[in-house]
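FYI, it's all coordinate maths here, none of it is from the lab. No experiment lies behind these values; they were computed from the predicted model shown. Cβ atoms are built from the backbone, for glycine too; each structure is taken alone.
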Structure 1
Amino acid sequence: MQKQNTNLKPSELKPWLKYVPKTSIGAEVPERTLYEHLKETCKGYMGKTALHYYGTNITFSQLLENIEKTADAFTAMGVKKGDIVSLCTVCFPETVYAFYALNKLGAISDFMDPRTHPDGIEQMIREAESDILIVVNLAWPKVEYFRSRLSLKKIIIQSANTSLPPIKKLAKTLQGGVPKVPFDNDVLSWNDFISLGKSTTSCDVPFEADSVATIVHTGGTTGFPKGVMLTNTGLNAVSKNFELSGVHISLDQKFLNIMPPFSSYGISCGVHTPLTQGLEVTLIPKFEPDKIGYLIKKYRPAHMMGVPAFYEKLINSKEMKNFDLSFFETAGSGGDTMNAALEAKLNGFLKSHGGKYPLSQGYGMSEVSAAASCCYNDTFRSLSVGIPMLTTTVAIFKPGTTEELGFNEEGEVCISGPTVMKGYFKRDDETAKVLIKHPDGKTWMHSGDMGYMDEDGFIFIKGRIKRMIIRFDGHKVFPSHIESVLAKHDSVFSCAVVDTPDTQHGQGMYPVAIVELKESHRGNEEQIKKELIELSDIELEERGRPYDIVFIDKMPRTSVGKIDYRTLPEYYLSQKK
């Protein structure tokens with residue numbers, strides 16, 4: 001038997017490859033644009049449904065036809081290779097058309113959240129130097145606020161009812177509540193925009209290595225959101241990674257897309273990946289977490305991606321009572337940490353309802369095209385975010401250095417491979433802080449997350465380096481550990497641990513826990529607080545316990561469902577006045 005070279009680092013040994021189908025190892029990422037990759041992969045099933053939108057079925061043939069019409073319209077408008085077009089909208093079919101049409105032309109889609117303050121939207125458009133804006137009609141008042149200060153040549157208005165069947169379109173119109181848009185030569189409806197291209201034929205721009213396909217923006221938890229430049233290669237790599245992972249994918253399956261396109265998670269894992277796998281993608285442009293049970297029961301998806309908070313809602317959904325989930329293969333979860341209590345509850349729920357596999361917890365960030373690791377099928381380990389994806393290398397480094405650590409050693413999680421972003425748009429200084437060339441010659445994305453990798457290649461995330469709380473005595477506390485313990489209490493719906501200044505010692509910080517209770521347990525806060533303190537005393541070492549516990553009616557969340565930790569320290573201090 002050949003003896004293993006113990007001098008090799010985990011990133012060289014790659015023990016996780018034993019879980020990957022042997023036929024997949026060594027596969028290469030297609031050197032194509034996103035548009036070319038979609039066109040190539042759907043050749044054999046053009047008559048199959050690609051998009052389902054509230055009763056409207058759009059086949060792959062129709063999808064490509066609509067992409068071509070949209071590209072023709074952009075060409076008639078003067079859009080060319082390298083131009084940036086701003087999209088302040090949600091996931092309508094027309095958003096998908098625009099995304100691929102711009103890619104066909106070599107132009108760049110710059111996504112932003114319509115819920116952003118008008119000043120923020122204005123700043124992002126200025127930064128991109130974009131002169132074309134695609135915007136959902138509900139955000140028109142925001143456009144009116146900044147329009148006079150920008151040099152926008154054309155504003156294209158999207159509506160929820162453009163692709164609806166006639167009856168549903170009428171019902172939507174009668175509901176009202178939509179701002180009146182003053183259409184003119186510069187402000188066009190989607191259909192008028194498409195009409196511009198009737199006598200124009202667009203041309204495909206060939207693939208170029210490292211070319212930027214789209215820009216998404218970070219959550220903005222520290223300062224103004226940074227534009228993350230994602231490449232054709234990066235997004236195609238994510239698609240290829242899922243294709244070759246061993247996940248069971250067949251043409252009769254559906255994918256439920258509840259994530260917004262302005263997040264990398266939404267555009268990469270919710271649009272491009274399932275479409276290039278031949279799945280039928282159900283678009284939900286306005287997702288309401290309380291309706292997750294209803295949506296799964298109605299559309300019966302084999303696969304979906306979400307964040308932990310959404311699955312909490314699923315467990316308690318009335319629609320799921322005694323409902324058979326044997327069709328539900330991939331309950332993908334990412335974007336936020338999953339504590340032990342919720343993981344156990346969710347996996348118990350899936351098993352008792354006939355689900356084929358446990359939770360498919362994954363890990364990624366905008367800077368690596370949304371996905372770096374994942375638990376595939378029954379390749380699962382409790383509290384792990386899975387193994388590195390096929391074309392991706394994940395390694396643990398000593399914080400602040402390029403020294404790779406061994407198995408089970410805790411350090412900074414770093415990612416290398418084709419999914420890594422090109423950089424932050426117009427932020428070379430910020431890019432240099434996270435994209436670092438190591439002595440091995442590779443460029444590694446330094447995530448800012450602490451974690452470790454076990455001997456089999458499973459990755460475990462301990463928490464953000466920036467969220468790490470350092471006490472007056474230098475002891476380091478990871479909030480995620482406290483959150484995991486408190487979440488075990490039956491009354492706790494959601495929990496977040498933040499820091500507060502240690503006024504007793506004049507330096508350092510203390511962890512405090514902010515808890516949202518389940519509705520059925522509200523009104524009994526005093527007793528629950530005592531029980532949470534007792535739980536902390538039992539399960540947490542003395543210096544790792546919360547200094548205080550307070551309750552909040554509703555946990556603040558970001559646009560994609562993550563807890564918004566920025567606002568919580570101020571909330572805590574307001575409760576102590």
Structure 2
Amino acid sequence: MALLDFLSKKKQTEETRADIPVLPQNIYNPASLVLADVIAPTALKIGAREIELGEKFARVFYTISYPRFLTDGWFTPIVNLDQVLDVSIHIHPIDTGTLLKKFQKKVAEVQSQISEREEKGLVRDPMLDTAYQDLEELRDKLQQAQEKVFEVALYITLYGDSAEEIEKLEGKIRGILDAKLIYTKPALFEQEKGFHSTLPLATDELEVRSKLNTGPLSSIFPFVSFDLTSDRGILYGLNRHNSSLVIFDRYSMPNYNSVVFATSGAGKSYAVKLEIVRSLMFGVSVIVIDPEREYEQLATATGGRYFHISLSSEHHINPFDLPLVQEGEDPRDLLRSNIITLVGLFRIMLGGLTPEEDAVIDRAVTETYALKDITGERDFSGMEPPILADFETVLSGMEGTESLVERLSKYTLGTWSGFMNQPTNVDINQDFIVFSIRDMEDELKPIAMYVITHYIWNAVRKNLKKRLLVVDEAWWMMKSEDTASFLFGLAKRGRKYYLGIATITQDVDDFLRSPYGRPILTNSSIQLLLKQSPTTIDTLQQTFNLTDEEKYLLLESGVGEGLFFAGLKHVAIKIVASYTEDQIITSDPSQLLAIKKEKDRLHSAGESA
């Protein structure tokens with residue numbers, strides 16, 4: 001009965017369903033999105049010479065002939081162009097047996113032409129002789145399986161925002177290749193086939209091929225880029241083109257100087273601090289003139305000395321200090337050089353000197369040294385030098401010096417007397433030294449930098465040692481012709497004493513506007529250009545002969561990115577640091593605050609324990 005009830009209900013259900021009208025199925029198909037829809041341009045127009053891909057233009061051209069010899073790396077300049085382009089190399093091997101049969105026929109033809117010319121008494125044709133020798137040499141290598149022959153197609157697709165931009169780029173590339181006797185042609189009326197041939201589809205629709213044996217073919221190897229990787233030196237960063245390491249030794253160059261140009265916050269001090277840390281590991285002594293107190297943490301972490309130079313500081317430098325007289329040096333020359341340096345210092349301190357005042361200051365400095373029995377006739381090494389107050393005494397005893405004495409009094413009796421009117425009490429006989437002048441008044445900063453660099457120069461001459469002097473915010477020294485001249489003198493003479501000068505500045509215009517700015521740049525084998533502002537980029541482009549692509553690279557670079565020049569080579573660089581290095585050298589306020597909080601937490605935890 002249960003089975004009958006079930007069948008009865010099923011029949012009623014089917015009858016009920018039969019009364020319901022059946023609606024047509026799949027009136028429309030739902031829309032679907034595939035990868036091709038995502039990557040396809042909004043519009044496509046195929047012309048005779050180029051293809052318009054949405055808002056971009058593309059042009060394909062191919063190689064038609066090669067010279068007799070192809071040197072290694074001939075394709076490198078194309079690969080290293082800072083341009084968006086696609087390169088497609090299609091390689092089709094040719095059966096050696098089939099090729100040897102054709103070679104035999106070709107060799108016979110060439111030999112026949114040579115014999116025919118000889119029978120007619122014609123002058124020997126060098127082209128025929130060379131072709132015959134090349135064919136025979138290649139045939140021997142093919143028979144010995146030392147070489148293989150391939151049909152090779154090389155296509156290049158250029159991209160730009162306009163047809164004019166592509167025209168300019170094509171002219172540049174064809175100029176590079178023409179100079180190497182490699183000739184190209186645009187794919188006229190075959191741009192579509194050419195574009196398909198350079199897509200990553202491994203299809204050669206153009207079929208414009210040349211026969212190359214193994215040797216020439218290997219010279220087209222495309223995965224190359226300029227690099228600055230040497231056997232010794234320190235790591236400066238990564239090559240942004242090929243991720244190779246930029247390893248370089250500044251002491252392998254004709255001079256050991258460098259300049260760093262960047263906008264504020266672009267990472268210039270960070271890059272130099274990284275070089276300092278890595279140089280210290282290789283035994284280089286480093287001295288830093290720090291205008292913003294950015295190197296204190298680094299000095300503390302590496303066990304260096306940190307001198308705080310200000311009007312109320314306990315650290316003093318006497319500008320009348322003299323260097324030791326080394327073997328073979330004339331004391332008269334050293335004293336004369338020191339007097340000239342001091343006269344330059346007084347020009348800055350006293351707000352400029354007339355020619356008459358200049359002569360008076362020169363004579364007064366000489367007499368001040370003479371009061372301490374320091375003359376060019378004897379070795380003054382180890383003798384106690386005079387101080388600024390002694391100079392003032394001598395100057396006040398000379399006729400017509402009332403104005404000079406009055407201007408000088410603020411450095412001997414006034415507010416600024418604690419700065420230089422004291423014997424020197426700092427010692428830089430350590431591997432890492434930092435002089436901080438952050439708390440020095442702006443008016444005195446150029447003077448302080450001048451005095452400090454003069455003291456460093458005298459100390460450097462005492463013993464020969466590999467050293468690096470870092471002058472941060474060097475534009476302070478470029479504001480005065482005397483300080484700029486002194487810095488230039490260091491850059492020129494430093495190599496003799498194994499001293500490298502690293503100048504850092506964010507004010508490019510002030511630096512280059514100085515009469516000594518470009519000479520300092522010329523005497524620097526290494527230049528590091530990080531992110532630049534639009535107001536200075538044109539000056540840098542002209543100074544460094546940058547391409548438009550390199551110009552825009554500097555404008556669009558992130559923190560720690562830019563161009564690294566070493567001699568005649570330069571690469572796009574990215575400054576990289578390990579976690580430990582970053583914790584030591586960072587000047588990012590947020591990171592410094594986080595580090596301080598962590599130190600306070602650990603300190604509190606230690607006290608609680």
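Calculating FRET efficiency 1/(1 + (r/R0)^6) of positions 97 and 361 (r between Cβ atoms, R0 = 35 Å, to 0.05) for structures 1, 2 picks out 1 as the one with the greatest value. Looking at structures 1, 2, which one was distance in nm of label points 7 Å out along Cα→Cβ at positions 425 and 457 calculated from, given that it came out as 2.7? Attributed to the structure labelled 2. Taking relative contact order in percent (Cα under 8 Å, 6 or more apart) as the quantity of interest, name the structure among 1, 2 where it is greatest. Ranking 1, 2 on relative contact order in percent (Cα under 8 Å, 6 or more apart), first place is 2.
Between structures 1, 2, the greatest calculated value of distance in nm of label points 7 Å out along Cα→Cβ at positions 201 and 505 is seen in 1. Computing helix-only ellipticity at 222 nm (-39500 (n - 2.57) for each DSSP H run of 4 or more, over all residues; to 500) across structures 1, 2 gives -8000 for structure 1.
Among candidates 1, 2, the computation of distance in nm of label points 7 Å out along Cα→Cβ at positions 33 and 49 that gave 3.0 used structure 1. Work out which structure the value 37.5, 143 belongs to, where Rg and Dmax of the Cα atoms in Å was derived from one of 1, 2. Matching structure: 2.
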